[in-house]
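Dropping the structures in below, format is structure tokens.
Nothing in this text is a laboratory measurement; each read-out follows from the coordinates by a stated rule. Note that the structure is predicted; figures quoted are calculated from it, not measured. Cβ atoms are built from the backbone, for glycine too; each structure is taken alone.
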Structure P
């Protein structure tokens, strides 16, 4: 077990593939369940309860692996920066959960490769070439079809998952560039700690300084701090904690042990899992427009990943 949580010694693409599929499967189920329970709890309450479960399980796993040192990062700054970015990402992603379908949430989040391409220039000094520009246009078209801002039923809430996609992209860049040699438990512990701090702060602020009644009535999931806690919510939070920890550890380990450009196309299987869970849990299939938009976003991500792999191969040959 210990070898799974220590920093990787070398790339293992096939293991990374299996971990990635397991991770996106677990996270798609978790996201669907949070939407299901959103009417019974608040984002802040659920975030705090789930994070308590996460931290407890992480400590148990570290002890079972023989060392609490596995939860201590080698370089805490990028690890906790990544945790903060994921915290903001999760807020935007789940803030719209009561009002959006699971495929809408998933498609918005998976615009992240577009943001990776846009950020590669200013952050990594990479050139935005014709293939990346083409991928950006295709992905933006897909996002526009899903959002349909020209539709009379358009709501600004639909933009929230795309904001989540932006912060998820910054998390991916930070993970690959600065956290490659960190223990997966250290990465997960930092995220759990950031989640519980943000959840507790949200509860305290909204309890001490409650928002106006009309705002709480219109968006209770994010505008209420601590609603009445039920056994149902507690049980869902515990199960979501298991799914969340499984997903985060698997994804972190996958991106540590294989090129992101190789994994990114497979990462889009999340869209398929999200559609399946939406059908099983909510009896909802994506609309034809949503399917077209998701396909375009997925294609843009695959083009970006393919060009990244070609570029990486070229750099190795030159060296």
Structure Q
């Protein structure tokens, strides 16, 4: 009953919030400088040709009338057509979303492993070598741009050492993609038993995911370390020490109480990376939503941009709902 009541409250907020975001972004996108009709027609087009394209694209109508037409299509499951791919935007997003989801999921996994490992090492042995490395890493990780770090890793690991494949997509050209089930190659190759595709897709995703993991792992380290530091100084941990509990058990109890903080950081980072992995996707020619929205922005592809924002908004809203439910399960004291 408690969860159902909470879900009802959130859904009641979701609908007007989503509508407001769609309306604001619809207006802002059309306020961007430049004319899509001129971009499509080319630099040598006559004014009559541009006017004809604007009429075909519905750009000669008032913005509110354009928004009304867009919402009517959206209620029927139609996000419009991309002016540059000539596909339905829903189809384009469905093709590219699994690639981005797979990348950011692996990135989060790397970030959690790196961040939590360093945090536990700092808590277990604050003056050790690993703790010092963690301190330096925490200072440097936030200073490096992800695309710069990606390029440096490509130069070192691919160009010089030849230990990773070339950064040109999700698979080598001679490897056949696994049968489409989820669109995520690692999962689809495991489900179909295609271990050749699994090994090759893992090799290709390793470097971009490691890049994002290194950049964002510092946030997990700092959050986990800070929370563990507060818990270590709490009364019940002092009591556990006085009872003679081994240090490993004390660290284990301490870390267990940092799980809510880690979960919250996972949620916020996951949501950010859906759009925050744009540059990395371009560096590694990943073919996900990042490349799609970059191309759409450069070409003033209104429907594609609007579709991406809707998907990103829905993804964030659903993700934070799931995070809240997990937090309620992990810590019964939480009452939203």
For this session: Using the calculated result 3.6 for distance in nm of label points 7 Å out along Cα→Cβ at positions 163 and 275, pick out the matching structure from P, Q.
Result: Q
For this session: Using distance in nm of label points 7 Å out along Cα→Cβ at positions 115 and 195, single out the structure from P, Q with the greatest value.
Result: Q
Seminar exercise, completed: Candidates P, Q; relative contact order in percent (Cα under 8 Å, 6 or more apart) computed = 26; producing structure is Q
Problem set entry | Which of P, Q leads on distance in nm of label points 7 Å out along Cα→Cβ at positions 131 and 267, largest value | Q
For this session: Out of P, Q, choose the structure whose coordinates give percent of Cα pairs over 32 Å apart equal to 45 when calculated.
Result: Q
